[in-house]
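Once you scroll down, you'll see the structures, which are given as structure tokens.
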Structure P
Amino acid sequence: MKIIGLTGGMGMGKSTVAALFRQAGIPVFDADAVVRALQADHGAALGPIAALVPEAVTDGHLDRAVLRRAVAETPGVLRQLEAVLHPMVRVARQVFLRRCRRQGARCVLLDIPLLFETGGQRVCDQVLVVSAPPRLQAERVARRRGLPKAEARRLMARQMPDARKRRLADTVIDTGVSLAATRRQVRALIKGLKA
């Protein structure tokens, strides 16, 4: 079974590319969806999160605004939070891969925003990085999150630089031209994987 990793900064188009893989019948592991489930009401991560930031969890419910504030204001909280979540996401990924192998999948996609940062590329046969110009990325992030562009750029600056991700990639998918161009790139890539 061929394991393809998909990564890129926020606002780069990972969700669009992952959706194209799904439409082609390729199983997709969505790390962000796993994190959302872990942090949902009474989710498996809420106990450890409450131990880190007690005021962020009340009656089995996570107050994301309180957690975001704690991460922004308290040094080390982000690293501690990642130390809780990343192993849980890895376990979910392993379960996904075992299930896909049992089902006879020839190819799977791991949609993991922090693929390089967590060492996830080591389980991949090929890594795809989605990339767009910084101006377009900032516009997308600002629009999606309802933020001023300056705040979107501050969020982007906390991530691994796009240039570094591009250097580490086996394949770069340019999502900055048009949706049609992105679709063409992804379809050609999928055709090659299925060949």
Structure Q
Amino acid sequence: MDQHSTTAVHTRLTADFPELAHLSREDLEDLLTDPQYFQAVFYTLPQVKLLYQGQADLGSANESIAKNNLALQDHLYKLRSETQDAFDRAKQLEARWKEVEKEQREVYQRFDPQFMLMRLRHATTAQDDLSEARANAFVQGSVADPGDVPVTSKEIDDFVKEFRELRKTYHKRVMWGDRWQAGEVVWRDD
């Protein structure tokens, strides 16, 4: 390099790094050729010191955050476990809820108006069959062989009373079924 180029480089270098302005040309050349000397001067520059201080501050801040995270770790693991337990319990309750809803539908089905009407019709038919069977049994029992004892007045009265109650229940059921068919029966959900 010629003298003029070297002076231009020195001027530019000292303009960019005024901290190096006090160095002689020989010192600057040594700076470029000796890596240990370069590092010794480099680490004394304010920008580099500031950069390393910022890096040290970030390291300290990261260390502080890490310590804080470690301090919270056991609590977070406990919360994670509690959350998992609560989630598992919620899933169990959800499954149980579905079972209860199914049971509830089955119970409510028994009180569904159409189901109730069907039960009333079955009960009416059963009541008719019961009263007819009782009447047939009485008639069969009263037709006596010539050697049997005739039916007493009390047995007849008891039969009539029982038969009347059976038929009364039957006719009430028929009447309610007819009203239901006519739309005169209203079921409330309260």
Structure R
Amino acid sequence: MATNNEIEFKQLLTEAQYNAIHKIYFREIESFKQTNYYIDTPDFDLKNHKSALRIRVKDEYLEMTLKIPAEVGLTEYNFETHIVPKLDKLIPEQSLPSEIADQLIKMDIDLSQLIILGSLKTERLEKEINGNLLVLDKSTYLDCEDYELEYEVEDYDEGLIQFKSILEKFDMKHEIPSNKVQRFFDRKSNLYHN
């Protein structure tokens, strides 16, 4: 089990911006693929708490992560899991790591209602810059594709300065986007209502 405080800055990109950043920072880097399976109740109780639960599949490794808001950034609870994710699969309460179950109970989440609502596939590139991690993602989900730059840092203030400096090289102003799980559920909601 790993619990950590995640501080990261994000920027949604156009395909042209993605390609420009790829050319400057990631030309020699090999990408890898991962799939996130998003879990919530049918009423989106986790989303309503600005929290997210997922199972990430990467190289046959399965990891369950709960992200909840912290004073700065997010608190992440990460555990290896043996739940093989499938769409519309209910998550058995006894399969939840106790630390995750405890946090969900504090939010009054009905554990018997947790279900896998969808998946998002990401082609990811990573590079260390100034002791921090620069991440370039191309994600596909629910018949759409988007591009995102992330900068995972230890120090919020210094990290923000560095991230804005990277963006300025590409004539971009920092605009805080919704995170992947929010974009996924917004898209799912739009498709459901149309």
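Read-outs: derived from the displayed coordinates by stated rules, not from any lab. Here the structure is a predicted model, which means the values were calculated and not measured. Cβ atoms are built from the backbone, for glycine too; each structure is taken alone.
List of remarks:
- Here mean count of other Cβ atoms within 10 Å over residues 51-58 was derived from just one of the structures P, Q, R, and that gives 10.2; the source is Q.
- Origin of the derived value 1.6 (distance in nm of label points 7 Å out along Cα→Cβ at positions 27 and 107; candidates P, Q, R): P
- Which entry (P, Q, R) yields the derived value -17000 for helix-only ellipticity at 222 nm (-39500 (n - 2.57) for each DSSP H run of 4 or more, over all residues; to 500): P
- Identity of the structure behind 15 (criterion: relative contact order in percent (Cα under 8 Å, 6 or more apart), calculated), options P, Q, R: Q
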